[in-house]
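Got some structures for you, see below.
Nothing in this text is a laboratory measurement; each read-out follows from the coordinates by a stated rule. These figures come from a predicted structure and were not determined experimentally. Cβ atoms are built from the backbone, for glycine too; each structure is taken alone.
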Structure P
Amino acid sequence: MAEAAEARIGGRRNRVVILGGGFAGINAAMDLAKLPVDVTVVDRKNYHLFQPLLYQVALAVLSPADIAQPIRSLMRDYPNIDVLMDEAVGFDLPDQRVYLKTGVELEYDYLIIATGSTHSYFGRDDWARLAPGLKTIEDATEIRRRVLLAFELAERQMMETGTHPPLNFVIVGGGPTGVELAGAISDIAKLYMAKDFRHIDPSMAQVLILEGSPNILAAYPPDLQRKAGEQLNALGVKFRTSAHVSDVQPGYVMVGDERIDAVVTLWAAGVQASPLGKLLGFETDRRGCVFVDSHLNPPGHLEIFICGDLAHVEENGRQLPGVAQPAMQMGRYAAKRIGRLVAASFGSDGTGKDQPFHYFDKGDMATIGRKAAVANIQWPFKGHWSGFPAWVTWLVVHIFFLIGFRNRLAVFRQWAWTYLTFSDGARLITGSQELPGWNAAEDVSAAVITKPLDVASPKT
């Protein structure tokens, strides 16, 4: 396949197909827009999603439109780029074709596959209905619905019966997503909704993180793990390490033989790569990531680039994390390498075609709550920050990397308003008014409305 790809250079304009409109795909497309190639971007959604801020949609700080931008809008100024809202379902590698779900077939000279990852329930996919994860806008709005609905149902049941189940929120997984979700739930319960209810006290809600490994934020240095734990404790968030969830049921989770009640259970414990990796027929790791060489190519295929969460890339004996920065750099590398192949300029720039991909690690950050975060900074200097300085750094970096000027303004305005007024602007509940395991949600008596409002003593 490498020879076939090189043989086409110098003739008609080369065709590049990009599967996935995430960080890798969008960055690759924007760099390829400057080259004499025809590009087709294919994604199941019509928008690019800024996933690092997805948890803020889930916890009602931001609206979905604040962190999403239509792919067509991003590509409107690039006449050599087409956008298709479709999904790849198969490949013909010898003939270099991609089969799409709608029946469309796309021929390519170069193929970039960057379709990301999804949740992994470690073989217990039946838990997905009871413990949603956080990868998409649909996931975020479902989490928002469940969290906000728990408080609404508690208020309603308190009015009717004078009591309600404990507002226990359990998050399975103590990585960055789990920590961010836990801190945000604590914030909205203790700060933003404290005065919104008459019969319950939202600040009495309990948030618990269950982490299977010995430490939360296991990928971070020990001092930042310790700082994160201190900040979680200050927010009232409890966490348990070496706690392996054995079962998830409506209204509770099991850790071994121990039952832990939960009005809402959220999943942040594991991910698995897009199924396209296995469809390609290449060797994958246990998460479904495709093993690639130093040029992001699967064995024997110079014309195919695997990027982002779908790629198994190791540096210094460790697999690169499935976060935004590696994906962005992989996308740009793939575009640059395609440019060299198309120009047939092997060696002309002093680096040659064998220049390998190298990840430039700028550091990692995780926000824990209002004015609370940890940051492992690698560039432009090295340092470990926590608390307010880390939170401000996290804020600035994430606004900077948002795609679209309008999005940056909207997010900054919303954050500033939330910070100054202690109010959330996106607390909308849509869809079902039921929660798994909540008896009061199964049948709300009309007596709730007809009874006087003093049936239960308001909070003091």
Structure Q
Amino acid sequence: MSYLRRWFATNVDAALADEALRAAVGSAAGQKILASTAAKAEVADFDSLRDVAARIKQHTLDHLDTYLEQLIEAVQARGGVVHQAATATEANEIIVRIARENGLSLCAKVKSMATEETGLTHALEAAGLRVLETDLGEFIVQLDHDRPSHIVTPIIHKDRRMVAAAFARELGVDYTEDPQALTMHARRYLRDVFRRCDLGVSGANFAVAETGTLCLCTNEGNGRLTTTRPRVHVALVGIEKLVPRLADLAVFLKVLARSSTGQPITVYTSLIAGPRRPADPDGPEQLHVVLLDAGRRAIHASEYREVLRCIRCGGCLNACPVFRRIGGHAYDNVYPGPIGSLLAPLMNNFERYADLPQASSLCGLCRDVCPVKIDIPDMLVRLRRDQVRQSVVPWYRRVGFRLMSRMLSATWTYRMGQGLLRLATRPWADGRWLKHLPGPGARLTQHRDVPRPAPRSFRDLWKRGEVE
């Protein structure tokens, strides 16, 4: 294999050069972390709640086939139809077929990472349907012919001026930067879509095996309109989204919003259990649940099974110092940030996304904020190990790290390395900092200053009694 890193380096350079992007992402992510920290503090022992959530998810994954069978039986017993898709292409084909068989023409979509993953919107449009995103952030992304850059906050990389320009250009409304006015423009536009749509597409935050219930968490009410107004509702659900019992759902509702947006709970938490019954005032005539594999089975069978606990809260993105500097688009994947650095190589292309496991400081903040305690740093290190074993890392880097390992394993070579480092960097020192290193060190100092090696080691200071 070759080591493909040029596209990522190019994306990172572009992101770091975009001051507006860095300001928008850094500010929004920082605000979310503050809100999340405050919301978690309201729970007596939030860490214990995380333990419970992690155990439930791990138990579900360890008995996945059993719970999948239970879910399928429960959904069918309530009048729903279940489809199983091994690949993203197969999932899209199933949903397109449902649309064609029912003569559907206008699709309203709830925000769904699974549909982003499969590229469902393009597949439906190619089949002749008109598709509208109804989440406000996703609607703005669609209007602007852009891509989401965050699992929960699709337009974290935009400011109100960008949104105002997109609305004026695409909707023909007067330019305004007032958030309330912009929201009302979107509301009026989407109300007409809700009135006329005949296909509603959603994902599911959780699927309860015991009852066949789909749980949908939104903040705008669009989820309820999208899943009750159209004749046909299709839910595309990753097979890892299961929880065993309805009682377990309460645990995840307590940790999801607190870890994501800093709310105690999302504004709208909808429980969907089958299509409309004769006595129901609303709801779809048909409910189709498409269970998506698309690489999940392979992860489930590997040592990385733990990553499937992820409940897509986006908390690890908000905390990550790398994501907060470069935003989501630099990762060139539906799932950016720390969790994306695992999912992209594991689910898609191990070689193409070889850089992503390297794009981490391993500071551990992602693990600390994860509501289901996924040890992301540990798995990133294991992916780096796999890259070496599969020769994805180029030979000169492998040789370099072997030499470094040997140097660090003996006292005399370690001391010699310290001395050589001081000598080698002395010409480029500016006070206590290295600001412009040459050659291979140029990228290291391209966007930040690096501390200069100390003129005397701690060992020397200790021997001379200058520290206590």
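One of P, Q was used to calculate Rg and Dmax of the Cα atoms in Å, for residues 20-235 alone, giving 19.3, 55; which?
Working: P: 21.8, 70; Q: 19.3, 55.
Source structure for this number: Q.
Ranked on mean count of other Cβ atoms within 10 Å over residues 188-195, which label among P, Q comes first with the largest value?
Working: P: 19.6; Q: 14.9.
Once mean count of other Cβ atoms within 10 Å over residues 188-195 is tallied for P, Q, the winner is P.
So if we calculate mean projected area of the Cα convex hull in nm² for every structure here (P, Q), which label has the highest result?
Q
Which structure, out of P, Q, was distance in nm of label points 7 Å out along Cα→Cβ at positions 28 and 212 calculated from, if the result is 3.9? Intermediate results must be reported in sequence, preceding the final value.
Working: P: 3.0; Q: 3.9.
Matching structure: Q.
P, Q: which one has helix-only ellipticity at 222 nm (-39500 (n - 2.57) for each DSSP H run of 4 or more, over all residues; to 500), as calculated, at -9000? Let's see the in-between values first.
Numbers: P: -9000; Q: -14500.
The structure behind it is P.
Using distance in nm of label points 7 Å out along Cα→Cβ at positions 156 and 196 for the comparison, can you identify which of P, Q gives the largest number?
On the way: P: 1.6; Q: 3.5.
Across P, Q, distance in nm of label points 7 Å out along Cα→Cβ at positions 156 and 196 peaks for Q.
For mean count of other Cβ atoms within 10 Å over residues 148-155, which of P, Q scores largest? Please report the intermediate quantities before stating the final value.
Values: P: 21.0; Q: 23.8.
Once mean count of other Cβ atoms within 10 Å over residues 148-155 is worked out for each structure, Q has the highest.
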